[in-house]
Each structure stands twice: as C-alpha cells, then as structure tokens.
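Given below, in the form of structure tokens, are the structures.
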Structure 1
Amino acid sequence: MKSTAKAAAHPNIAFIKYWGNKDHDLRIPANGSLSMNLEGLETQTTVSFDTSLDQDQLILNGEPGGEEALDRVSSLLDRVRELAEIET
C-alpha cells in the first residue's frame, strides 16, 4: 500500500534567530524569532509511505540525499508515522 502527500512552502529568512532548541530531537526552538517569507520562490515536497520499501529513501532534485540528511528526515518521519499510526 502507498499513500502520498504533497506540500509547497516559501523560503523563510530569519532576521533574529531563536538561539537553541528547547527540544533538539523535535526541533522546538527555545525562543521566538523574527523572519519573513519570499513569496516569489517556492519549494515543493512530496512524502510517500510505501509498504513495499525496506527503508526510507530521500531524493533531492532527482538525486539520492546524503546519509546525514536521510537520518534527519527518517527521524521526523518516524514521529509522523507514530502520531498518524502508519505502519511502513
């Protein structure tokens, strides 16, 4: 079984950055920040949960992502799978 979701977002530029994380694993900031979005630019992300795959895969601009990036994405996807009760 395969389920897919797509999202689009505009780049965000931080003028005053939050300085540290309250929760490093969940990437929750310790303090607020001041930033703006760039409306004319857009990133597009697609996530598929596919039971036929043995492990997570990360593709960036049509190329496999690096191991460090994959580990970070997999950690986030593990949390999504847990909250959404998705078994892959």
Structure 2
Amino acid sequence: MANTQRAFGFFASAEYQFARRWFSGARFDWAERARSADRHDSAESLVVSYWPSEFNHIRAQFRRSRYAEGQTANEMLLQFLFILGAHGAHPF
C-alpha cells in the first residue's frame, strides 16, 4: 500500500424553479490533486434550464475554473437532452 494516494473533493449545488418550465442554479466544485494534496482546483457554475416538454431539456451553463497553477478557464456549455421511444406514463 505504499503507492496509495488520497485526495479529497466535493461539490455543492442548488437549483430554483422560478417559472413553470424554467430553472436556475449554481454549483461549486473543489478538489485536491491526487499526487499533491496541498494543491487544489476549484470551479463555480451558473446554470439555466428550460424544459419545453417532459421529453426535452435545454441547459446552458457558465463555469469558471481556477487551477492550482494559477490559471483560470471560462467555459460555456450548451446541452440538449431528448428522449426517444415509449415513456412509462404515456405509451405510444
């Protein structure tokens, strides 16, 4: 077990439904480096989601990451989710 490496990390998130099909949220991530536990990376995210129907989900997320080396990265993520086929509550 001499090669065992341990690192700690966590995330916390919250989501709020502000209209019938609209949600907003935030997330915080923090993680130690596996090979260097005294160094860590962190990130904050803002999220907006829209559900046009129970079969579709559109989500936009902005994430700002801060790395142990002092660098930062900004990301914009756009996600489309959809379901094909029968739905348990409403068979075709």
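Computed from the coordinates by the stated procedures, all read-outs in this text should not be read as laboratory data. Computed from a predicted structure; not experimentally measured. Cβ atoms are built from the backbone, for glycine too; each structure is taken alone.
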- Message: With helix-only ellipticity at 222 nm (-39500 (n - 2.57) for each DSSP H run of 4 or more, over all residues; to 500) coming out at 0, pick the structure among 1, 2 it was computed from.
- Response: 2
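On percent of Cα pairs over 21 Å apart, which of the structures labelled 1, 2 is highest?
2
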- Identify which of structures 1, 2 gives the largest calculated value of distance in nm of label points 7 Å out along Cα→Cβ at positions 15 and 71. 1
- Query: A value of 29 was derived for relative contact order in percent (Cα under 8 Å, 6 or more apart); which structure in 1, 2 was it taken from?
  - Reply: 1
